[in-house]
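A.B. asks: In what follows, structures are represented as structure tokens.
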Structure I
Amino acid sequence: MRTNLALCSLAHGAWHMYEMSLPPIYPILIRELSLSYTQVGILVSTFAALRISLELPIGHLSDKRGCKPFVSLFMLIYSAGIVGVSLARDYWQLLLSIAAAGIGASAYHPGGTALTAKSFPRGRGRAMGLSIASGPAGSMIGPLLIGVFGALIGWRGALGILAIPGALIAILFWRLAVEPEAAPGAGPRGGDPRGGRASAIGHFSIPLVLALGASAMRGVYWNGFNSFFPTYLMHYRAFDQSSVAYIFAAIMGASAIGIAIGGFASDRMGRKRVILISAAVPAILIPAILPAQGPMVPALAIAAGLSSSLEGAALSALIADLSAPEVLAKMFALNFSIQAALGALATPLIFGWLADSFGLWSIFPATAASCAIMFALTLMIRRERRE
């Protein structure tokens with residue numbers, strides 16, 4: 001099953017590499033294709049809407065037919081969409097290509113995450129930590145490669161080169177990935193055996209619903225803070241653009257490390273403890289940025305990025321532990337769809353309204369409050385595995 005872990009890590013990294021390679025080219029597209037900001041907004045919304053709306057049906061099909069074919073096929077579609085963007089000569093070609101990319105982006109989170117969880121009923125936190133940590137790594141690599149290759153051969157050639165790894169990964173996934181037999185997830189050591197049976201409707205139990213709610217709050221504070229923190233650094237703290245880019249890259253790097261550490265730790269000390277630590281520490285560190293001065297500002301931000309990411313693999317592993325094996329992909333689809341809907345669509349609007357109404361400083365207590373809600377929801381979970 002190590003092959004599955006390697007393939008899922010590569011696919012997850014490529015998924016995020018593609019997602020984060022698009023924003024740096026939007027300013028170029030505005031200039032070259034004479035796009036309006038509204039048209040760019042439609043592109044972003046089209047990508048997000050297709051991805052979110054398709055995750056649940058693809059998760060359902062992955063549970064019925066297996067995860068492997070959907071991850072392979074849709075990664076190929078994602079790569080084709082990126083090639084289409086690189087070749088687009090007008091707005092409608094661009095919109096169709098972005099739509100193809102959004103469709104392609106919809107399969108990994110339900111299928112790839114479920115495949116990793118199924119492949120490792122034991123040591124699940126460690127495996128998911130390594131797999132999920134490849135996401136922030138891909139987020140760093142995408143813009144970097146666009147910058148490097150874009151300077152040498154132009155942004156169109158750079159995107160064309162970036163499409164190659166995804167196509168190769170799709171082929172390798174199809175040839176080498178192994179669909180494991182469905183088996184009940186093993187809970188982590190340190191699980192709470194005292195919780196008893198919770199009431200359930202279908203495949204949902206109270207602990208699972210609470211875990212999904214905690215994961216949704218993770219999407220709120222992660223997307224809300226990251227959307228506006230670079231602007232805060234530039235407008236309020238007078239950091240230049242290059243410094244902000246370096247700080248943000250360092251936060252992403254720390255996040256990748258935190259996800260891996262949290263996955264390992266959750267196998268040893270229990271998912272719930274790791275999640276509680278990961279919610280409590282940034283709730284203290286993020287507001288502390290407001291009075292901080294000098295190098296302490298980026299230092300606290302990087303520490304917050306590290307600590308807030310500890311729960312990344314622990315929460316996913318907990319959801320897998322609490323889910324029936326036959327609906328695992330569907331549960332991950334539901335989890336990531338809720339995260340995306342709240343985190344990527346609703347939260348930036350809410351945090352933007354707060355910033356306009358009360359000042360950009362208000363994103364700090366709002367982020368801390370989101371962490372506190374996540375802490376409370378996690379604290380209410382009385383058992384860490386499905387009975």
Structure II
Amino acid sequence: MWPIAGMLLLGVVGGAARSRSRRVPSPDRKIVTFWKDVPLEQGADLVRSLGGKVLRELPLINGLVCEFPQATTAFYRALALSPQIMDVEEDGLMQILCRWRQPTVHPRQSVPWGVERVRAPRAWEESRGRGVRVAVIDTGVDGAHPDLKGAVRGGVNFVKPDAPPVDDNGHGTHVAGIIAARDNQIGVVGVAPEVDVCALKAFDGRGAGAISGIISALEWCIQNGMQVVNMSFGGNHNRALGRALDAAREAGLVLVAAAGNNGRPNSVDFPASHPGVIAVSALNADDTLASFSSRGPEVDLAAPGARILSTYSGQSYRELSGTSMAAPHVTGVAALLLARRPRLSGSEVLEHLKKTATRLPALGPDEQGAGLVNAAAALGIED
């Protein structure tokens with residue numbers, strides 16, 4: 001068991017080369033990224049010498065989260081031009097991507113329509129995800145929920161590091177249930193009902209999470225052998241988080257993200273829009289695109305995302321809608337595949353899921369990517 005232990009609103013500074021001109025953020029809490037040849041201790045000394053306070057180390061990107069009381073725009077311009085510093089950005093916020101919630105009564109066990117639609121029950125003949133390690137970066141998970149007992153194998157709280165990863169929102173528990181709710185004669189069944197879930201709480205009770213917390217969660221995933229990471233959140237592009245995603249992808253992790261709830265063309269949120277991340281749009285039960293779903297060329301796959309019944313905090317159940325609900329369907333299918341083929345890299349999983357997806361004739365590629373994720377086809381099960 002692993003140990004129990006976050007909408008980007010960003011102005012940005014920085015670039016990929018030391019001579020590159022840089023845009024300047026407004027004074028606030030900052031992520032300062034140093035060049036690889038600069039030790040973090042040296043970077044911390046520089047920050048302190050300039051009157052700054054180091055709040056958190058981000059070793060994955062060789063960065064620090066810092067505060068500079070009463071700093072000016074001119075100060076940040078000078079800071080960004082330091083030969084030791086590669087980049088300076090605000091430690092902004094991202095937001096979970098749930099549209100609305102509908103309370104429901106405690107159901108007898110059923111297989112939700114989304115789980116049926118991705119053909120997970122057919123795939124269970126070959127794989128139920130046993131032993132695959134899935135990280136849910138979210139608002140926490142209610143590990144005491146009767147449908148998740150045995151599924152949640154620990155977690156870490158990056159919002160309040162000394163506290164357990166309790167779900168004070170409900171979103172993370174709902175996402176975890178779509179992936180991993182147990183086949184136990186009560187409630188619902190998840191796409192991969194035998195996976196191991198790790199609850200990484202990077203988002204607070206309002207559904208907001210700091211970039212730095214998400215980066216720390218990704219580093220934890222790499223260090224603790226996670227195989228699939230579900231990211232049902234989004235916002236604007238952030239370079240520091242992009243570097244962390246690249247490191248996670250290079251480590252072989254499968255990264256799955258919600259496309260966004262903007263409901264417009266060319267509106268896919270970050271991190272779903274980042275190269276190598278599986279971007280998932282949301283479908284209605286009739287295979288039409290949900291009106292709220294973002295769409296664009298970055299979309300890789302589509303999955304059910306409207307009126308999805310799953311577990312909820314307080315040991316209850318709710319119907320939720322959003323691309324937040326679509327992404328964990330793909331995460332669960334990826335886990336089913338990895339249980340059978342554990343040596344696949346993240347990029348290989350992405351290509352295989354795209355190759356075996358069911359193309360929906362009424363939707364264009366910007367709406368569905370390669371098509372509806374298909375668990376049975378991914379495992380080579382033919383009708």
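A.B. asks: Out of I, II, which one gives 0.85 for FRET efficiency 1/(1 + (r/R0)^6) of positions 223 and 287 (r between Cβ atoms, R0 = 25 Å, to 0.05) as computed from the coordinates?
C.D. replies: I
A.B. asks: Of the structures labelled I, II, one was used to calculate helix-only ellipticity at 222 nm (-39500 (n - 2.57) for each DSSP H run of 4 or more, over all residues; to 500), giving -7000. Name it.
C.D. replies: Label of the originating structure: II.
A.B. asks: For mean count of other Cβ atoms within 10 Å over residues 127-134, which of the structures I, II scores highest?
C.D. replies: Structure I comes out on top.
Here, each number is a calculation from the coordinates, and none is a lab measurement. In this text the structure is predicted, and so the values were computed from the model without any measurement. Cβ atoms are built from the backbone, for glycine too; each structure is taken alone.
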